[in-house]
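Q: These are the structures in question, set out in turn.
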Structure I
Amino acid sequence: MVERLSRGPASVKELAAPLAMSLAAVVQHVQVLEQSGVIRTEKVGRVRSCRLDPAGLNVAERWIVERRALWERRLDRLGDLLAEPEPSSEQRAPDRNTTEEQS
């Protein structure tokens with residue numbers, strides 16, 4: 001739906017036409033997109049027209065950028081950890097079972 005609306009406004013019926021969904025299901029999706037601020041709708045007579053709301057898309061874009069940065073930092077740390085050489089057997093921490101048995 002968002003992809004279709006990126007080409008310009010469309011009625012709910014036009015949005016539903018290429019989808020294998022009921023009109024009621026499309027209306028529910030439109031309501032979710034409107035509540036999240038991604039689209040705006042306007043009813044003229046019996047036709048509800050939908051269009052993208054650039055401000056809502058900017059909010060979504062910022063959220064995606066923040067999540068991407070978070071995951072890139074995490075993956076970088078994981079990569080650094082995996083790149084470290086394994087400690088030799090003398091450098092490893094003693095096995096808990098071994099120290100408990102000696103006590």
Structure II
Amino acid sequence: EIARLAGLYAEREAQGRATGDVAQAARAATFGAVETVLVDIDSTVSGLVDETDGRVTFDDRPDAVNYGVVDEIARRTLRAGGRVLAVRRDDIPGGGDLAAILRYPV
């Protein structure tokens with residue numbers, strides 16, 4: 001399954017329908033554009049995702065206001081009917097914190 005998704009990611013990336021950028025993925029998830037997202041089970045990216053436009057404000061540390069941005073992307077993806085797979089970083093295309101496969105370009 002992960003190998004198939006890696007192939008789909010490469011195909012969609014060439015079409016502008018995949019991203020490994022956390023900020024772009026947050027925007028896409030906010031607008032319901034994420035079909036599938038692979039997230040690093042060990043990663044924590046602190047910050048805040050705007051509810052209206054998906055803009056990310058990164059922070060160095062989590063607290064009561066800042067939370068896990070990748071977790072929020074996963075939540076928004078699930079809320080829009082997308083799939084979330086928690087995997088090891090080595091299984092994520094590009095080796096980043098996440099890899100989002102989009103339904104349409106954002």
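Readers should treat all values here as calculations from the given coordinates under stated rules, not as data from a laboratory. Everything numeric here is computed off the predicted structure, so don't read it as measured data. Cβ atoms are built from the backbone, for glycine too; each structure is taken alone.
Q: Out of I, II, choose the structure whose coordinates give Cα extents along the principal axes in Å equal to 84, 26, 22 when calculated.
A: Details: I: 84, 26, 22; II: 38, 27, 21.
Corresponding structure: I.
Q: A further question on this structure: Taking Kirkwood radius over Cα pairs in Å, for residues 4-59 alone for each of I, II, which is largest?
A: If we compare Kirkwood radius over Cα pairs in Å, for residues 4-59 alone over I, II, the biggest value is for II.
Q: From which structure (I, II) was distance in nm of label points 7 Å out along Cα→Cβ at positions 12 and 36 calculated, if the value obtained is 0.8?
A: Of the options listed, only II reproduces it.
Q: Ranked on FRET efficiency 1/(1 + (r/R0)^6) of positions 20 and 68 (r between Cβ atoms, R0 = 25 Å, to 0.05), which label among I, II comes first with the largest value?
A: Once FRET efficiency 1/(1 + (r/R0)^6) of positions 20 and 68 (r between Cβ atoms, R0 = 25 Å, to 0.05) is worked out for each structure, II has the highest.
Q: Follow-up. Identify the structure, out of I, II, from whose coordinates helix-only ellipticity at 222 nm (-39500 (n - 2.57) for each DSSP H run of 4 or more, over all residues; to 500) was calculated to give -17500.
A: Among I, II, the structure yielding -17500 for helix-only ellipticity at 222 nm (-39500 (n - 2.57) for each DSSP H run of 4 or more, over all residues; to 500) is I.
Q: Using distance in nm of label points 7 Å out along Cα→Cβ at positions 52 and 76, single out the structure from I, II with the greatest value.
A: I
Q: From I, II, which structure was relative contact order in percent (Cα under 8 Å, 6 or more apart) = 42 calculated on?
A: It must be structure II, since only it matches.
Q: Identify the structure, out of I, II, from whose coordinates mean count of other Cβ atoms within 10 Å over residues 44-51 was calculated to give 17.1.
A: Computed on structure II.
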